[in-house]
Every structure is written in C-alpha cells, then in structure tokens.
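Multiple structures are listed underneath, in structure tokens.
The numbers here are math on the coordinates, done by the rules we state, and not lab data. What you see is a predicted model; the values in this text were computed from it and never measured. Cβ atoms are built from the backbone, for glycine too; each structure is taken alone.
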Structure I
Amino acid sequence: MPGQMTACILSCVGAVVAALGGPYTESGVNGYIDPVTWRHAEPHSSHAVLNPIFRGWATTVAEYSPADQVWSGLGVWNDPTKALGPATGQNFDVVSLGELDLKEIEQGLPPGHITLVFGDPCDPNDRAAIRNGQGYDFAVFENAFLSQSTTLQGSFKGQMLAELAYVEVSMNGRDFVRFPSVSLTPGAVGRYGTIEISNVYNLAGKHPNANGVCTGTPFDLAELAGHLLVVSGVVDLNDIRYVRIVDVPGNGSFYDDATAWVAPGTWPKWTHYSENHPIYDMWPTWGSGGFDLEAVGVLREQELSADTNLDGVVDYQDLAALADAWQSRFGDERWNGRYDLAHPKDFVISGRDFAVFAAQWRHVERWRAEFKGK
C-alpha cells in the first residue's frame, strides 16, 4: 500500500507539473541527421552525418574561467579545448564551468564562464565569423538529458535535467551583449530536479544532448538589434567573433531579463512581463559542476522561414505542425512561435502566416541542395 500511495502521489504531481508547461516550444537544432530522411540521427549511428545546416564551429578558446580557483573539474572536465570543433553528442566530451556554492554566491563571486573564438578576428573577410542572417545564427550544445522517471527527489519523467547558462556575443572580445532570457520555473528544483524546458527561453542548455540525442539551443542575433551597444556600433551583429557562455547557478540568486519580452496571455493588448524572474535549475551540482559545454556551431542562413523543422525543405511535416498551431495565440497550449511567420509579428497564428507559408511551399534551402549535390 505505501508503495502504491507513493506511485499515486508521484503520478498526480507529475500531471500537475506537466500542466505547467510554458510557451517557449522552439525545437533544438539537430547535430546529426540521416541524409536519407533528413531527420535526427544518433551521432554514432553508421548512417549519421553532421548536419549540413552548420557551416562552422568554434576554433579557439580566448578565455576559460571556471567558478573558482578551488574547483578543478576532477581533472576530467576542465579541458576547455573540448568545446572546440563539431558537436559529438558524447556525455563526457565537455568542459565544465564549475559551480558556485551558497557561500560563494553570498560573497559575490562571479560564475564560471568561457569565451570562444570563431575564425580569425584580425581578418575582416573571414567567413567563419557569425553573421545576423535570416533565422537562427548559431547553436550551443550542452550535455543535458531528459529524465526517464519521476522520483521523490524532484525529477519528473520527460522533463530536463538541465544546467543553464547566459549567452553573450562580441566582435572585439571586450564589449559583450547578452541575449535577454526568460525563465518561468516557479521554484528551486534541487540537485536532482528537472525543469520544463518550454518555460525557458534564450538560455543555453535547454535542449537534450546525451544518450543518443544530439540537439543544440539556437540563438538569433536579430533579437539583439535594439541593444545600446549594437545601436551605437560597438557591436556589429554581422561580424561576431566571440561567444561567451556564463554559468547560471540555479538557486534563484540570478535573474532573467523577462521585462524585455512580451508576456504570454496578455492579448489583445500585448504587454511585457512586469518583472524579471529568478532562474532555477539543478543546484547544487558536483563532479562536472555547473554548465557543461560541448560545442557551439555556426548555422547557415535559413532563407525559408516556413521550414520550421530546419530540414531544408518546406513540406508536409511543416504543414502538419502549422495545422496543429493554427489560430493559436502566444500562451495557448497549441502555440508554436515558429509559425508566427508574417512581419511584424502579432503573436497569433493566422491567415497572414499561412500566406507566407504558401509562398514558400515545396521550396528547398540552398544549403540542402548543395549537400545533395555532393
């Protein structure tokens, strides 16, 4: 009877948590694909190929500063060069940023961070630089993974065992602009706790990259266009040479930038969040403490906004997802922001968006056509 009661409690709690899913349902970018189906493939499968949507990867480590000088990564997870080159999907092919404990947080010590270089910063014509094209511009791979069970320690099946990080970009390695983020996780989850990833936006580490699944969290430089450093020309979004990843100790002492974003459920007069939120994830952690970086990949420009699954063609799979989200608003359970295609965005999936979709129907991205021609 006690065992049955525990199972019942966990099931009920899991149902409640599942109902608290958020509006940020963007998919991760596949690190590897099956070249026949163009769907996700396990990295070590015999038919898997590195996703041709990526045109480059980090080439050099400019700086590596883990959480404190005491943390050593146990001699396994403190090699920053593991963040260079393509994603592998291997759980231990990572460099950890370390974890601040409560005393260190109260002392105001900075979280761990790492800065990666793309191409040659001294060559203005180097095509390896990250540029603000259409669609996502780069993706960050961490070794997060989905929980396989619901436990009394705060883990819920299907949610993410995640360690999150802020993401910043720079053209000169000195002046950085941080992506404004949102985190709607309602409270601390503990060292074994999970988060619902649809409650998180613009924080690296929200997509799985372990146990046969290799996906990265995408970022769009266009979202930084209004930042003061960008407007003033200090940071050129078409010449990004540095990406800095900054660990977020997930006890709620660090905050998101939600007031920069429209809040779900405020239709018809869309308004921004009224306040920023504390960020929660697995904390405290140990071993490979804090954010574990595996790779950062530069994406080719996506000319077709209606190719929402990023397989390089606008087809029936995209149409099916559009149908699922049809006539939903930001905050609705069926909402999928990838289908808010028309500009300016109105946070409603309507005929305006279908017109854009129809105009791109059956079109193929150049990068996919080039790959098929090899």
Structure II
Amino acid sequence: MHRSSHALSRRHWLLAAGATAAHITLPAWAQASSQVSATWPDIEQAARGQTVHFNAWAGSERINAYLQWAVAELKASHGVTLVHVKVSDAADVVKRVRAEKTAGRGAGQGTVDLIWINGENFAAMKREGLLGAPFAQDLPHFRYVDTVGKPTTLSDFSIPTDGLEAPWGMAQLTFFADEKRLPRPPQSMAELLDLARRQPGRVTYPRLPDFHGTTFVKQALLETAPDPAALGRPYTPEAFATQTAPLWRFLDSLHPLLWRNGRQFPQNAAAIRQMMADGELLMALTFNPNEAANEIAARRLSPTVQSWQFKKGSIGNTHFVAIPYNAPARAGAQVVANFLLSPQAQARKADIAHWGDPTVLDVGRLPPAERALFQTAAQPGQVRVTAPALPEPHASWVEPLEQAWTRRFV
C-alpha cells in the first residue's frame, strides 16, 4: 500500500554510543528517543490480553499471509491478539474515524486500533486531529530506523510525521521489462517518450486515480517542473498552473504514442504487468522494487525480466502504521508497531519468498545476528542499481493533479 495504494512509508539510528563514536550531534528528538522509554515495560504489560484491530489493505495474498504470521508471533511473544481488518482503501478507514469524532466517540471508543497509511490519508488524519499522541520515536526498535539514508521515514509526502506514525516499509517507482524485448530500457521520462516514438502502442500507464498512474504522472511532473522545490510546498492554484504547464505539454506529446493512442488506459498496474508478460507492452511499472523478482519466483514472469529505476532518481516514499485518537487498544497497537519494526519482522517482510517489501531499517547498524537475517542472495528480477529516491510532492498536490488529468484526458 502506498496510497495510497504501491508503501509510506511513509518513511532512527543506533543511538548515543554509535553517534558519539562518529562525533555526530543528534537533534533533540533523536537524543530523546535514543533511550527506550521507561514506560515501555508498562506498555507491554498493558497490551497483554488486548485485541488490536489492524485496518490494512488486503489486496495481496503475500501480504495477508505475512500478517497471519505476525498474528501468531504476537500472540506467542506478547499475548496480543492481532486482527487483520481487511480493507480495499485506507481512505474508507479515515472516513470512519472522522465519523466517530463527529459523533463524539472519544478516547477508547473507536473501532480502529492501528491503520496502514501514508500520503493524503495521513495528511487528512493529522490535519483533522484524528491521530493519538506521538508514539513512533518511543518504540524500542525505532532506534534502528534509517532516518538519514531514508529521510521519508520522517516525512510523509513532504509532511513531517512528528512521531504520529511509525515507518513500516519503503517503496520506489520501479520499471521492469523483458531484456530480450527491451535490452536498453529508458532512464528518464524523456527517454521513455523517445521509446514510444520508436515503438508506438507498446507503452502505457494506469488510468488515474490509480496510485501507480498518479505516481507516473508525478514522476513526469518532477522531471518537467520549472522549480521542483515548489512541489514540496502546499498547493496553490498559481504554483500549480506554473509547475504543471510543461507536464501537460509532455503528456500531450506522449499520449498519441501510447497503447490505444492514449484514448484508453489500463485500470491498474497488475493489468499492465500481464500485458507486458503477454508481449503486448514492452514495460510495466510498480512501487515495489522486488515485484518482478516475486513474479519470477512464482513463475508468472520470465527470468529474463529485469527491473530498473531512472538513473537520476524516481519517486520514493515510506508507508507507515498509525494509531487513531480513540483507539481502544492503544498499548497493544504500540506493541504491534514495535514488532513490525523488529529486525525479525523486517527481514521476513524484505524476503521475496514472503513479501519483498524493502526495509526501513539501517541494516548496517544492526547487531551481527540480526544483520545476518537480511543476507540473502540476489534474485533474478531485482533492481541491480538502486537510484536515488525523489521526494513525493506535497500531499495537497495529489487531488488537484488527478482532477486536472481527468479533465484533460478522460
């Protein structure tokens, strides 16, 4: 899930001893979080026997199976009963919590203990006071999160998380194709346009507001905007008009060269993946850098499929878990969030045999035994050279962008 579905994510260190050795001065919040909260044993005790209703996207058998593994682990180790409340869109959960607040359902009177979230949904919950007190930096395993190399673990679609959500996994726009059909994949949106000119009808992207489609358009926006820094600030009509003008010119050039001349768009990335596998399209896209490797391992894609990210960078984010203001099992929700950050849980999640979702941890700073959990051999289809992760535009840009795209192209 990266919306928003593709997160997060979004998006922590070995603390005082290591930082001192490196002669680094930590910011105040990091110094405070460098010591495990004295109340953590009390939180674990309060969590024992609680039932945590985790509202999470259920559109993947692998993810659902991973969460069932977590159910068993949490019950055995902490006496917490985790219930996966399966949802198709986190926005529906946000609406429910909003309705509960309107109805005056206060602390402990809600129906959601933990939610898988990022992007616009986090922005809405933060803005409307639908989240509880900051908790993320008090989680014992937070000290291993890579806040330096993965800054989106502290900023969700350019909005500071302020400890209101705990990072869970990483996502980055990634493309994949059979190298027999596409030996030299495009390394930018400009090169993708050149490819479409050479082979018209063989490239496309999902129809917005599918989040993969929105991400494709945001990538094009980042590459064409006169002032990309403006995208990290809240939306204004004036900034939108200025920054998107080159984007519309780019898409107007690209669309006639797309599958079905850009008059139709596939509904989602899964459809594009199948069309690529069938040879109808040259390339597909995903927000999980390990998706092609997963599909190859499941024998749904050829082992000659390769994954790549644009050389100068592609949009990346973090997906998170958050606790609503009126969660009945707040202690249990914190224990679950901490477990999901543990090296054991993060390593299993990163393993393509189970999920293949990249970790938020700085593996290099883990103790040797935990570091070894992540040492798996490279698999066919995995990204060979990771490109820089470009920050998402501010969450307030998403809806205007989708609306403008729909007006122009649907």
Structure III
Amino acid sequence: MAKVLIVDDEAPIRRTLKEILTFEKFKVDEAQDGLDCLAQVKKDKFDVILMDIKMPKMDGLEALERTQLLCPETPVIMISGHGDIETAVDAVKKGAFDYIQKPLDLNRLLITIRNALDRSSLVTETRKLQRKVTGSKTMEMIGDSEPMQLIKRTIDTVAPTEARVLITGQNGTGKELVARWIHAKSNRSDGPIIEVNCAAIPSELIESELFGHEKGAFTSAHKSRPGKFELANGGTIFLDEIGDMSLAAQAKVLRALQESKITRVGGDKEIKVDVRVLAATNKDLQKEIEAKRFREDLYHRLAVIIIKVPSLNERRDDIPALVDHFNAMVCEEYGIPPKKFNKDAVKTLQGYNWTGNIRELRNVVERLIILSGNEITKKDVETFVGPFQRPENGEDS
C-alpha cells in the first residue's frame, strides 16, 4: 500500500484529501506546515508527498528544497490556490514532480499521484540494475573466511541505508575496496564516489580540497574551483585516512555533516550538498581523541556503523584464493599465461607474517611471477620472499 503525506496548513483540505486517498487504498499521513513535513520525512518514508505552497513557518518551496536533500527519490506534487506560471516553473526547477492548482481536479490529482508512483518504481528498478552493473565493475572481494563473510554480510545490510560508515584496519587491508562496495550496492550507485586521501594533502590545502575555493581566496587561486563535497553531490565521498585531518578541517567537515551545507574558502555563500560520507583510518581514533588530535563529536557523527577490516594474518585461509586471483591478474597485465603455484609454495606463504597485508601479498605474487619459472615452488618462496619477511612477533606497520 503506497504511503502519501499531505502537507497543508488548512485542516479541512487535509481531511478531505485524506478521505479521498484512503478510499483509493492509499495510506495517508498529515503535516500542517513545512517544518512538520520535514520532521515526519526524517522519521518515516513516503512514496508521494502532496505539498501546499503558501504555509506559515516554512512555505512549500523551501520545504521542497529541504525534502529533496532528505529523500531525493520521493516525488513531491505541489498544490496551490495562488498559482501562476512563474510559481509552477520555480517549483519544477526545484525538483517538484508536478504542480496542480486549487481548486483541485480530483481525477487529475489521482492520475498525477499514480504517475509519480510509476516513475518512482521505475527509478528504483533502474537503480537496482545500475547497482548490479556497477558492482560487477568493482574489484571482487576475495575470500570466504569467517571474517570476510562477516564483512560481506555487513556491507549488504548497511549499503542500502544512508548511514555513515567508519572503516578501520591496518594499512593494505582493503579499506578502500570496502568503501567502493558500500557505494556500489547503495541507492547512490548511479552517482559519483569521490575519494580523498587526507594524509596525502598538506594541512594548509585540505580545506580547499574538500570545500573548494573562490577566485582570489589565496595567492594561487586564479579561478573558483568546486571542492570534493560539491563534486560528490548526489553520491558518496570517501575520506581515507581521516585520522590525519587537521582539527580546523575536522570542524568544517562536522558542520557539513550537521547542516548538509559547505562554504568555499574565501566565500560566504552556503552551498547545499547531498552526500553520503564514508571514512577510513588505520589509527585508533579513541586514542587520537584522548590526545586532542581528533574531535570526539566528529567521531560520533562518522561512526554510526563501524566496520573493522581484518588483517591478512587474521584471514590466512583466504591466502590460496588471493594468490590465484593475483596470479591471474598479474599475468594478464604482463601478457603471459598464469603460472602454477604448487601446494607447498602456497602453504609456505600462509605461514608468513603479513605486516603489509593484501597489498604486500600482491607485490610478493608479482615478484614470484617475475623471478620464478613456470611452476612456483616452496624453494622459490623461501629464496625470493623469505629473506624479506619479518618474524611472526615483529611489529605491524
């Protein structure tokens, strides 16, 4: 049963519309103004919203804009007794599905609602198909060990929501791949995923990189430039190594999460952004908070869902599958047939201490392919890998 929200400050109109739509087998809720509408949209999901334009506290056009940020997929039909062409055009430009003038033609209203529902179903189906296509292009998550099964189940559960996710784990474990799969399986998969390596950007440039800048904001700012948050609008922004972000930038990220607005460096105009934030770190953020290097309020904003990516030492059962995967990948890059890793060679690899995790294993497989014959043996592993391996009790990097 489709769910409709009626937003109008006149109780008789709400009551009449509710009776008609209930008779037509719709489930109906009411809101008496724009603010009430936003409160209901935040706590519930609606298939269609009927929105009056002239209302106290917050008019329908402003409520429409804010609703588009909270639930961009929900069609909004604007209704008004003070209509003109300019108002109708403005409403459609702001994202309204349609505009109907009072007094309402009930037949037209019902047809418009059903058309909105049809379009919504089509959009949902299209996005499901796009998620399948996008997911097939994302690098496969190799491994069926218990830790990996838990990661995959968590991704499947969390991806379709709008929840922010904090991905933790050692360097080289595949935190970026987890972020890409969350995006690929999300309702935003047809939008961009913009990645920002916070550790690779100098602290004095991070704000410009994230939020953009206006012309003349600093010496080399010869023209205005959008930041990563703007580029990610409608999609996902992945803040990698967020534990290395400066406190000043953290404060601005916190504001962007709280208000869904950013301001470019050197500007004063607020820009609305609709992004899902995924973050990753190899640091213990609790310790960073204690050391006053990370904001506790930002941590709680980011860590709605926490996914800990296991180290390779915690998932040694996946090493044979990973070796096969990297063997095929590297040999394809070199334009040669895949080489054979015999069982003793793989077993020896399983016994090593992988401080560099998946990234290190990939490099080791490439080294063995280059330096060994057509069949890679235990002796090859001991010769070309063993001398460079840290002892089992060595410190992780």
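Work out which structure the value -4000 belongs to, where helix-only ellipticity at 222 nm (-39500 (n - 2.57) for each DSSP H run of 4 or more, over all residues; to 500) was derived from one of I, II, III. Don't skip to the answer; put the middle values down first.
On the way: I: -4000; II: -11000; III: -14000.
Answer by label: I.
Which structure, out of I, II, III, was distance in nm of label points 7 Å out along Cα→Cβ at positions 251 and 331 calculated from, if the result is 3.4? Walk me through the numbers before you get to the answer.
Values: I: 3.4; II: 5.0; III: 5.7.
Computing distance in nm of label points 7 Å out along Cα→Cβ at positions 251 and 331 on every structure in I, II, III gives 3.4 only for I.
Name the one structure among I, II, III that volume of the Cα convex hull per residue in Å³ of 186 was derived from.
Clearly, the read-out refers to III.
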